[in-house]
1. Given a value of 3.9 for distance in nm of label points 7 Å out along Cα→Cβ at positions 203 and 283, point me to the structure among 1, 2 it was derived from.
2. Given that P(r) over Cα pairs in 20 Å bins from 0, in percent, derived from a single structure, equals 35, 60, 5, which label among 1, 2 identifies that structure?
3. Say we calculate distance in nm of label points 7 Å out along Cα→Cβ at positions 123 and 243 for every structure; which of 1, 2 gives the highest result?
4. Supply the structure label, taken from 1, 2, corresponding to distance in nm of label points 7 Å out along Cα→Cβ at positions 51 and 67 with the calculated value 1.9.
5. One of 1, 2 was used to compute FRET efficiency 1/(1 + (r/R0)^6) of positions 43 and 227 (r between Cβ atoms, R0 = 41 Å, to 0.05), and the result was 0.00. Which label is that?
6. Please state which of the structures 1, 2 yields 6.0 when distance in nm of label points 7 Å out along Cα→Cβ at positions 75 and 267 is computed from it.
7. Could you figure out which one of 1, 2 the value -11000 for helix-only ellipticity at 222 nm (-39500 (n - 2.57) for each DSSP H run of 4 or more, over all residues; to 500) was computed from?
8. Figure out for me which of the structures 1, 2 the number 9, 30, 27, 17, 10, 5, 1 belongs to, where P(r) over Cα pairs in 10 Å bins from 0, in percent, for residues 99-258 alone was derived from the coordinates.
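Please treat every number below as a calculation from the coordinates, not as lab data. Not measured: the values here are computed from a predicted model. Cβ atoms are built from the backbone, for glycine too; each structure is taken alone.
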Structure 1
Amino acid sequence: MAHKKVIDPITGAETTGHVWDDNLQEFNNPLPRWWLWAFYGTVVFAIAYWVMYPSWPTGLVERGFFPGTKTITYKADSGEEITTHWNMRALLAKEMQTDKLELKRKEMVQTVAASSFDEIAKDPEKSQFVLAYGKGIFGDYCAACHQAGAQGVIGHYPNLIDDAWLWGGDASDIETTIRKGRKGNMPAHGSSLSAAEIDQVASYVLSLSGEKVNAGAAKAGKQVFNTKGCSGCHTPAATGMKALGSANLTDKIWTQANVPAAKDTAAKLAAVKTVIHDGIQREMPAWESRLSDDEIKVLVAYIKLLAQ
């Protein structure tokens, strides 16, 4: 039996024939055919996608989910070809081995690794690559402590761009620091020196950087410095010792006491006295287990270029 059209007498539009509350009717406005076919197409696409790629979790298969029918092949570090079901890790591994830009990056890393630091500094292309690629490595592993610009944090992490290196600033020294890490320890002198002696030593240390202090206190502080253990690490000339990572106290560069931020002499004395009284315990982790040899070479070159 053919469907009889029901027309709304007021609007003239076709209705479904359903009426509520005497005159409330439902218009018969079916979806456009193009929209229906598009919807059906998404259903077909979803089913095909679920078949081709990893999809539903289930205990019926070994992996715990349907792995799909699509596979991907890449090379392991050993050189062996591995074919597995499609997944993002395998896709990334393949792209890292076949992408043109990634291959170019690897080529440049190997070129830099085979170059001396002088050659890198003199070659604009190598220097540009090191500054670009090294910035990423530094940002991932170093910037959390040394800050994005490598300026460090006084009292916590050394400034890497002032060319004043506690453990040596030669390329080999920096590489050793990155590979093996460092432990910087200065003993606390709060129990070995009196309050007056700490005040005197702080005055002497400030005088070494040209700060205005009480001359008598500084003179007495020099005697304490040379007889109560300070010169054993910082040397009698107070220029520091690379083997111990002890700071040069004569270069006006402050790594622990935040003298530059102090407003007056009293505040500067207080900053230095705190370091002498409490000592220093800090550690930089070793990175040789997390960075490749080539990445370390690039990172050393990056830091050397920043410090120029």
Structure 2
Amino acid sequence: MTRITVVGSFAVGITIRTGKMPIFGETLVGRDFDLGPGGKGSNQAVGAARLGASSSLVTCLGQDQLADVATQLYSAEGVDTGQIRQSAEKPTGAGIIVLNDQGENFIILDMGANDLMDGAFVEGAQDTIEASDIVMTVLEIPVPAARRAMELGRASGARTILNPAPATELPPEVYASVDYLTPNESELRILMGLEPGDPTPTRDLALRLRDQGVGTVIVTMGQKGALILSDGIDEMISSPQVDVVDTTGAGDAFNAGFAVALGEGRSLREAVRFATCCGAHACTRLGVIPSLATRADADRMMTDQTTSEMTG
């Protein structure tokens, strides 16, 4: 069984849907209120477990009621919690998500106890990291913690995945230990010091990013699919076309699927194809955890996509 360790974030997500996005000073009546577990690291750990991997999460929670949301989730989903710490210094992370009728969203985060993670915190999980096939991290935790996760993963012989979300400019030395970097199109631009909507072609920017030392850049591009740039591969992988309900967890589902497929020995192309199926599945349901694919869900979508490509 593939062993995946995610060094990342947990936050409780508070979601509400509205017909249009509010402006300052405006009060809107919404619907579909939901309170549940979130955080990119947590989502990816649950996604990997649901797809059949042995999944461990390294994170920090507060000592409060919101922390119980996390522990109940991991018990239900089979995520290893041996490297989760709790602190009275800060509350458990929380995020507010507003969705419109097109499935688009904006998110406001208070990462709380996640901000207590640093290089030393990650080193406390070194034994778990060293036993892993894949080590993943995100940028909802401080950059020094994410960097140390990649360094320890690389040193142990694991393959390393950095999902740079939410994006920020990174020092070049961070990339030295990253085997796979998985930004979306706006995150790619922010990594390069540009505005999220900069018109520079995505492929050009991904090539520049590779020049900074990343082994493979995989840019997720929504319903268009994902762009792979690595030694010998420069290719778009198409995504299954689905009726979009909520895009909130698509990136986390993609990364979980990618890690699991890599850990199982699939080729880079096949791993990204599997990941796009997981990401597309996540867009079909409201809420992140309910939308994460089971292995049967992902395999079914993978089969349907292959059939569609052959007959298309």
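1. Matching structure: 1.
2. Clearly, the read-out refers to 2.
3. Comparing 1, 2, the top value of distance in nm of label points 7 Å out along Cα→Cβ at positions 123 and 243 belongs to 2.
4. Of the structures listed, the value fits 1.
5. 1
6. Numbers: 1: 6.0; 2: 4.5.
Structure of origin is 1.
7. 2
8. Comparing all candidates, it corresponds to 1.
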